[in-house]
Structure I
Amino acid sequence: MHHIGRIDHDCTNRHGWRVTIQRWNRVSIRNFSDRHHGGRDQALAAAQVYRDELLAQCAPMTRRARCTILKKNNQSGVSGVTRFEPRAHGREQTLGPAYWVARWPGEGTRIRQRRFSVTKYGEWGAYLKAIQARQHGVATMEDEPSESLSTSA
């Protein structure tokens, strides 16, 4: 069930359903205990009503909007742009020239990407080309709601 998960903790005698929905960087979590709602089926029904009301109020984020979010671990300063230097596992020695990679969502679950060699374009030139490729890729992708990407539970 989308956004609804079961909680069964025998040691603390907690049993019920949890609704978890993330929208636009806000997470809504609410528990529906079996005891409070008169049983497992009634608690599930209450959780489903709550979930449906919450989803009606909060529009899902579009794929394009989701792609612009800068993640905490980003080091390039641009979402979807990464510097890559091929290395053997656990070794300091590089196996080939460094390059900048631009990635963006393609059709369905596919990921599109383009690489730009630091050797060919220079560090700054490859970085700028990767940014341009990323911007072009995001601008040309279908902008449908990304329900599968923004769900929890």
Structure II
Amino acid sequence: MLTQAQLKERLHYDPETGLFTWLIAPSKSVKIGSIAGSKNNQGYIAIGINNKLYSGHRLAWLYVHGRLPDSQIDHINRIRSDNRICNLREVTRQQNQFNRIAQKNNQTGYMGVTMCGKKYRALIMVDSKLIHIGLFDTAEKASQAYLSAKSELHVI
């Protein structure tokens, strides 16, 4: 397992920008001082160290806090490549799900809102249980009910 000391021997982390730069060139094609890592297909920064890929946000946590996180790291502003330490927080899997945005295939355009006949249904997931909030005439009203329930039920 990678330690904070091993990480700091290889990389420099700037908490203001969230960027890592190489202190030791990992290969002949990489220069000392160059930015480490690249975006993966999910939008996260991935950095290879000793033939293992690490997520940049988890390495930032290790660099600053001296340990890899026990659970998940949430990007507060939802930008997966923004690894500034002020944008990262350790959360449970459930708390991390609370900070999601509506998926691309969401037909209503609102998180927690689905179509139910000619009405809009507001739903929320808490502790792996789907809770029906209600049926509404507009997607906007259903979204307001979802957001209200979210602020009451999801404490981060």
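Only the coordinates and a few stated rules stand behind these numbers; no lab work does. Nothing here was measured: the structure is a model prediction, and the numbers come from that model. Cβ atoms are built from the backbone, for glycine too; each structure is taken alone.
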Consider the structures I, II: one of them gives 14 for relative contact order in percent (Cα under 8 Å, 6 or more apart) as calculated from the coordinates. Say which.
II
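Thinking only about FRET efficiency 1/(1 + (r/R0)^6) of positions 52 and 84 (r between Cβ atoms, R0 = 41 Å, to 0.05), which of I, II has the largest value? Could you put the intermediate results ahead of the total?
Values: I: 0.40; II: 0.95.
Once FRET efficiency 1/(1 + (r/R0)^6) of positions 52 and 84 (r between Cβ atoms, R0 = 41 Å, to 0.05) is tallied for I, II, the winner is II.
Please compute mean count of other Cβ atoms within 10 Å over residues 28-35 for structures I, II and give me the label with the greatest value. Each step should come with its number before you reach the end.
Working: I: 15.1; II: 10.2.
Top value of mean count of other Cβ atoms within 10 Å over residues 28-35 goes to structure I.
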Answer label among I, II for the case where FRET efficiency 1/(1 + (r/R0)^6) of positions 60 and 92 (r between Cβ atoms, R0 = 25 Å, to 0.05), calculated from the coordinates, equals 0.05
I
Which entry (I, II) yields the derived value -7000 for helix-only ellipticity at 222 nm (-39500 (n - 2.57) for each DSSP H run of 4 or more, over all residues; to 500)
II
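With FRET efficiency 1/(1 + (r/R0)^6) of positions 20 and 116 (r between Cβ atoms, R0 = 35 Å, to 0.05) computed per structure, which member of I, II shows the largest figure?
Values: I: 0.35; II: 0.15.
Structure I comes out on top.
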